[in-house]
Structure P
Amino acid sequence: MGRLDGKVAIITGGNSGIGACAAEMFAKEGAKVVISARRVEQLESVAEKIRSAGGEALAVPCDISNQEQCKKVVWKALEAFGTIDILVNNAGVVDSGIEAIEKVTDNTIDTLIDINAKGTLYMTREASQVMIEKKAGSIVNVSSVAGYTGGGGVAYVASKAAVIGMTKNIAMRCASVNVRCNALCPGSVVTPMTMGMKKEGLDPDMMGAMAKHADLTLPVCMPEEVANAILFLAGDESSAITGQVIVIDHGADL
């Protein structure tokens with residue numbers, strides 16, 4: 001018997017990295033998974049891998065900064081599986097330049113806030129309506145250690161700190177209706193997105209400041225380590241946990 005038998009889960013950013021790993025874990029544990037992302041071919045590839053292993057998966061292309069596309073993901077999930085039990089807000093983008101406050105551009109601010117903060121709000125607003133009505137559900141927000149400690153580009157930090165704030169707000173509002181909301185704050189994670197960052201393009205002033213407040217000799221996280229924590233918070237084993245913010249970084253930011 002799987003830990004998520006009979007559950008229906010939406011996982012945003014399910015085309016690679018943490019999201020793809022979580023989707024595969026969820027399916028192995030008995031969940032029906034709806035994965036969304038902007039890159040259609042990669043998304044379909046993950047869904048097909050789950051199906052080939054005997055799981056149930058639906059791929060729905062979505063840019064979470066678009067309200068209508070978020071509504072479509074929820075509608076497609078309900079059309080296919082009849083309900084929503086779990087929402088994993090994993091989709092997001094990083095600040096490729098790690099820009100400090102005096103250098104941050106309007107484009108960086110708009111992109112990171114639109115996707116990381118507003119996108120998470122849009123997706124949660126749609127899915128939470130289903131959970132609140134049925135009085136059951138678990139929402140897991142993937143924030144970042146940057147939003148917790150302040151170590152990162154200023155726009156990225158602002159967007160991920162917003163996710164932490166909304167996590168506590170949603171948990172407070174929904175505790176009485178048995179809908180939980182928690183946030184995970186990974187440190188550096190080995191994913192295609194983070195590995196694509198070029199050191200020569202990073203703001204040396206911000207990187208220097210960050211280096212004074214973190215132990216860079218400790219290991220970075222693997223997607224599976226973060227996905228394991230997502231699985232725990234999504235399932236019934238964490239039924240008494242809500243409104244919490246958990247850092248996953250091997251102790252690098254203590």
Structure Q
Amino acid sequence: MAKEITKTTTKTITADPRLYAALDLPTIEDARALVADLGDSVVSYKIGLQLIPIGGTEFGKELIAQGKNVFFDYKLHDIGATVEKATRSLAPMGADLLTVHGTPDVMAAAVRGRGHSRLKIMAVTVLTSLDDEALMEMGYFMKAEELVLHRVRQAIRAGVDGVISSPLEAEKIRAMVPKGFLVVTPGVRMPGGDKGDQKRVATPGSALQNGASHIVVGRPISQANDPRAAVQAILANMHALSV
């Protein structure tokens with residue numbers, strides 16, 4: 001009698017819009033290839049400074065036309081009038097998120113610039129590559145968490161839609177912000193993963209459990225041997241631990 005062969009299959013986890021895959025890659029062609037490779041496993045993408053000079057904004061419009069969620073991580077930082085005008089130029093494109101970096105006046109200028117568009121203005125607090133020692137070296141006399149919470153209070157007063165912070169501050173931020181306020185956390189790594197240049201990190205699920213509304217993951221996806229499998233592992237972690 002022939003031996004029965006049982007096949008096992010791994011269930012594919014549906015894309016989660018809370019996961020932004022960072023397209024921090026050398027060329028638009030590389031970014032487009034990664035998006036194609038990830039297929040329907042990712043619906044949200046971050047475009048940052050690396051792609052801006054080589055067509056990143058136009059590529060963002062291409063993704064939006066495909067129905068993807070797009071986060072322009074441009075960290076606009078200039079006088080208020082300039083930031084307002086830059087935001088006004090970006091607002092009609094249909095992106096979901098835009099980062100600004102500066103004083104409350106600059107944050108408020110970006111809010112004015114987006115007008116009645118869908119674009120949500122995100123204030124950068126403290127980069128996740130910085131720790132207490134680095135901030136001291138830069139001349140800040142607050143610890144990272146103190147500075148983050150100080151900037152969150154400024155962001156709320158400026159009327160922005162959310163903040164960018166490390167996952168380590170997400171819980172305290174969530175406790176002090178209005179309902180619907182976004183907390184987007186880069187510095188997300190899988191358990192045991194290489195931190196790279198990130199200092200203040202957490203796993204995908206714990207970041208969400210602590211109060212993040214969205215997470216941003218870059219190199220653990222883009223530098224993986226199998227990016228789609230890497231995304232599936234991240235989604236599994238998100239769903240296992242998040243609330």
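Just so you know, all these numbers are worked out from the coordinates, no wet-lab data involved. It should be emphasised that the depicted structure is a prediction, and the values quoted were computed from it without experimental measurement. Cβ atoms are built from the backbone, for glycine too; each structure is taken alone.
Observations
- Entry that produces 1.06 once Cα Rg over 2.2 N^0.38 Å is calculated, selected from P, Q: Q
- A value of 1.1 for distance in nm of label points 7 Å out along Cα→Cβ at positions 101 and 213, calculated from one of P, Q, originates in structure P.
- Structure responsible for 0.50, with FRET efficiency 1/(1 + (r/R0)^6) of positions 85 and 109 (r between Cβ atoms, R0 = 35 Å, to 0.05) calculated and labels P, Q on offer: P
- At a computed 1.04 (Cα Rg over 2.2 N^0.38 Å, for residues 117-220 alone), which of P, Q: Q
- When helix-only ellipticity at 222 nm (-39500 (n - 2.57) for each DSSP H run of 4 or more, over all residues; to 500) is computed across structures P, Q, the figure -11500 traces back to Q.
- Parent structure of the calculated result 2.6, given that distance in nm of label points 7 Å out along Cα→Cβ at positions 93 and 125 is the read-out and P, Q the choices: Q
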